[in-house]
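Any read-out appearing in this document is the output of simple, stated calculations on the displayed coordinates, not a laboratory observation. These numbers were taken from a predicted model, which means no experiment stands behind them. Cβ atoms are built from the backbone, for glycine too; each structure is taken alone.
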Structure P
Amino acid sequence: MRTAQEHWLPLWQRFGFTGDGVEWHHKLIDDYSESQRAYHTLQHLNECLMRFDDAKAGGGMTRPDLIEMAMWFHDAVYDSKSSQNEALSAQMAVDALGETDAAREVARLIMLTKSHKTGEGPDDAWIIDIDLGIFAQSAERVAEYERQIRAEYTWVPEAVYREKRAEALEAFLKRERIYQTEFFHQRDEATARCHLALLIEQLSA
């Protein structure tokens, strides 16, 4: 698994942090394994990190270590009833990494995964495209993803869920580009649009 400690510790050590990297890895694994999660789990984190590896190999990132660290923390806090997940995850990253410029940049990158809109950073598009990678997975995985999201929102009545979920997915489909980097746009845009259209059709049935 890409979420294994053997992948985490070299990243932690490259930053030269003074905290306990092993302890923080245990905490992250525990957080992503919480029982209320169905999609925002280690499976999602693993997929994001694998997608990060693909992108890094393709070149173009300015500071890949910052993106990777942000991916590790981006869903560390998750409660489907809360609007503060990204802010709390960003704060956890700062708690782990310390009050440094690097930590603050990691926190800023994490916050981009709330709106999925870029800021002014040179690597902003990468973290957004990585987080939205699920739309371009296999049809079977996308169907599983939709079931997992519904499972995280069991407290929402079916009719309301279908309406709001379709609106959220339509917002992505209406974008001029779902994927902002040329790397992912060329590779995944067409597939993601097909999957999004199908999900919306199913929700509206």
Structure Q
Amino acid sequence: MSEEDTRAGGEGANGGDPFDVLRADPALGPVVEEHGRIELTTAEDPFRRFVVSIVNQQLSSASAAAIRDRLFERFPATPEALLAADETALRETGLSSQKVEYVRNVAGAFQSGRVDPQALRALPDDEVVDRLTEIRGVGVWTAKMFCVFCLAREDVFPVEDLGIRRGMEHLFGDISREEMVERAEPWRPYRSYASRYLWRVHD
């Protein structure tokens, strides 16, 4: 789940130290102590990271990684290259016909400027999600991954993610998604940081 960090660690944008906040939580605190500081990171290449999220949809980590490696070994990670690529060649990397369409939709949105990471930085999280999910093939989970890994937003809680739910179940037992969202409320405004620790719990 790591990408190259493009900003300094330390205090969050909200002014406090997210690690102190999370360390004080009875459930998550021991996980923070075990793993130490896990900084939020921003992707050096937002387009590539977005495509990775499309590839990852509804696949195991191992399967997604294999497809991702074949895709980027064969094609440059640029909108122009993936739009120009032959559909059969894209499918030979392991992408389904549906995901070929989704990847091309995202490539077209980047190429046209419909998705402009710099412009999206000025928008609140909910509006970023709304704009990205207008693209066919981009659901709420994919949009939240963009917020966390491309924009380094601090307070995103992707309960749609299987790893997040497994991490929550490890800490709190068999609870519903709605209960997970409620349990995560004390972690505001640093739920993205909390999510990084939940993924560690699941891994």
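Some observations on this one:
- Once Rg/Rh (Cα atoms, Kirkwood Rh), for residues 31-118 alone is evaluated on every structure in P, Q, the highest one turns out to be Q.
- Top of P, Q by mean count of other Cβ atoms within 10 Å over residues 151-158, largest first: Q
- Among candidates P, Q, the computation of mean count of other Cβ atoms within 10 Å over residues 135-142 that gave 18.2 used structure Q.
- Answer label among P, Q for the case where helix-only ellipticity at 222 nm (-39500 (n - 2.57) for each DSSP H run of 4 or more, over all residues; to 500), calculated from the coordinates, equals -22000: P
- When relative contact order in percent (Cα under 8 Å, 6 or more apart) is calculated for each of the structures P, Q, the largest result comes from Q.
- Value 22.0, calculated as mean count of other Cβ atoms within 10 Å over residues 47-54, assigned to which of P, Q: Q
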